[in-house]
Structure I
Amino acid sequence: MFYYFYENKYLFSLNDEYDFTKICEEQALRNCEELFFLTKLEKYKSKETFVISNVSDLYIKKEELDILKLMDINECVPDKIKDLIDQRKVKSVNTLYENFERHFYMEKPKKKKVNILALGDVGSTLLIGLKLLGGQSIESIGIFDRSDDKVKRWEYEMNQTSLPFDVNEFPEVHGIKKEELFDCDLFAFCASKGVPPVGSTVKDVRMVQFEENAKLIKEYAQMAAEKNFKGIFAVVSDPVDPLCKTVYNESCGKLAPEQIKGYGLGVMNARAIYYAKKHEKFASFLIEGRSYGPHGNDLIIANSIYNYDDELSKELTKLTVEANLEVRKTGFKPFIAPALSSGAISIIYTLSGKWHYSSNFIGGVYMGTKNRNTPAGVEIEKINMPDKLYERIKETYKKLEQF
């Protein structure tokens, strides 16, 4: 290993040497409280940064779906580095990206500013959820819509929503101008077109929306790039996974791939919980289950990651995927649970560093997994993956590669 000192930061690499001030291992590990790992992974197929959560992450040659697997590496790594990895204080920095030195920092905890684009069914419900649940993680919420009256309405309504005595518990809501959309820590894209009407026979309504919503989101991806946006670009509109890829492509490399997150898997997991509570045979999901993939037909529900049952998992997956159709049969569009479970709850968990479900960049593909944002970067959960479950995830991953 090679160790370096740069602007009061301690860096290290395995085999590649860099033009930083070299120091000895003892000097680096005696003094450091955090480390930055220098690596070279394929540009545009790998994240710019991520947290090292396992020693195996130090030996990744290519970012692939395998990062979901927990792997044992029999390599000699100093105990101090292992301890820092366990504390999530080692950040991987991909040096093939330009100006990679800008990533030599760990994010400090603070309340975040959130801005929401579009106050339709989803955007307004998301706003309610963030207002009521976000007091510990959100400083303020900016709202923008093409309709000035909508903005005024929601500014009035939300700021007249308060606890009786803890009057500063909820974040303040304020209208913003379009050019202010990216003056924030998290931008939530909730604009949408082409939603099939209730009564439509379309089975996967999300994919019908892709073409129209891709046109909408391009403008904001380009705006984020022009503004040199450094926060999280949160895609809430359907279908989140391919729209995340659209944002990344349209930003022309100005947005780091890990800045973009899709919020659609949370409600699929919540729907699986709903059916697991209704049917005892699915009860293992409530404690041991996992959800992977997109907010749509290629979803993967695993009844258990310890005692995986492929047939039972596929049955629960089918119920979960078709849950939105059951709501549509009542004559209403299914937007409340998605806006709250996928949107508000998952966004708040993102900002507070808690485990949640959202889509992240994995080897050039955006796909939903259990993950969390740490001060050192995104951590995607690794497990001892059952072979049959991994094969299902691979099939979905290949389909998402086509976007």
Structure II
Amino acid sequence: MADADRRLWLVARVHAPDEGGVQTYVAETARAYAALGWRVTLFAKSSAGPRRVSSDGIELIDVGPTSRMRVYGRLFRAMAGAWLRGERPQAIHACTWRAALPALLFPRPLIVTIHGREVGRPAGSAFALLRLVLRRARRIVAVSAVTRDILVQRLPDLAARTIVAWNGVRMPADRPATAFHNGNAPAQVLTVCRLVARKNIPAAIDAAAACLREEASLHYTIVGRGVDGIRIQQTVRRHQLEDHVQLAGYVADAELAEQYRDADIFLHPQIALEDGAEVEGFGLSVADAMAQGLACIVGADGGPAELVRDGVTGLVVDGNSPSALRAALALLARDPALCRRLGDQARIWAANNLSWERHCHLVLHELPTRRPAPSRSTPALTEGR
């Protein structure tokens, strides 16, 4: 049960039912903090709001759909209202640096999570705002070493306060052998991601087409939607793979669980773009696939290559090399025993290393989170920096 004296504010510009990796991060960290005994007030925006919902130690204050700029005002007003009601936290955790903007005036230790591309891409006034926010933060949480490196290259003075804390996973039930593992069916290949350029899905389809031409038997399912969807459809048509590649689009959680359960190989050949500024910071779907016991093929750029140990828990390839990607996919599609072995090792590694509660322990480690509330009744600028 949560301790009334242990209150934490979590701030996000996004929340379920809207889709995305940050939405997953918000929901899972809130649950983990509550499991660790914190009373969590979650300030967020979603298409389902405005609403106020309390459950299992988490109070969601959803300010509802609004423009990118107006959301900051709504979040600040919601936070100020909670402050004035005496619902003051020991710390504030912003799930992205932009979400930290409405928290800057509140005199509490500020924690900010960075995920990758959102620290590599800002320039001009956006970079100045990024620098202002992160210099105000007591702790910066990078979800991968790649993400930390991007930040430290741009703002070296923040190195001492920036830690690496991998995201977590929810471990599913034990994974039975599939028909492919037993030699009775083609390999089931799965990709789950937002369809954007850095995910490199057209190259994955090219690799699948090459494997099929070489008589490696497989079926490829792509789950997700995004701006790269039309290019992906065109790639499928160009190879005439409509019978071998399924573009599933968005699927509900129950169907997604079935897709993971039925798959043998998880394909995520991400690449870095814009001189490394546009990069996959962590790869939640890769972590989920490892937890599910899938043999993963990931690109060498970005966070997923920190999770997958080449030849031990999966295969790491140069996503810019068509021949390397084709060879890795063909190898696994022809070797059920290797697939099962890599998947089993991936599952063990995920269970031992990827925990949301561990993530939250690292976030709060040695932070002064039990200080008394100040006597003033409004936010101040000086205290808690």
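Summary of computed values
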quantity	calculated
Among I, II, which structure scores highest (criterion: volume of the Cα convex hull per residue in Å³, for residues 147-274 alone)	I
Distance in nm of label points 7 Å out along Cα→Cβ at positions 27 and 115 from the coordinates reads 1.3; which among I, II	II
Structure responsible for 2.1, with distance in nm of label points 7 Å out along Cα→Cβ at positions 163 and 291 calculated and labels I, II on offer	II
When volume of the Cα convex hull per residue in Å³, for residues 59-138 alone is computed for each of I, II, the largest belongs to	I
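Throughout, read-outs are computed from the coordinates displayed, never taken from laboratory work. What you are looking at is a predicted structure, and each value in this text was computed from that prediction instead of being measured. Cβ atoms are built from the backbone, for glycine too; each structure is taken alone.
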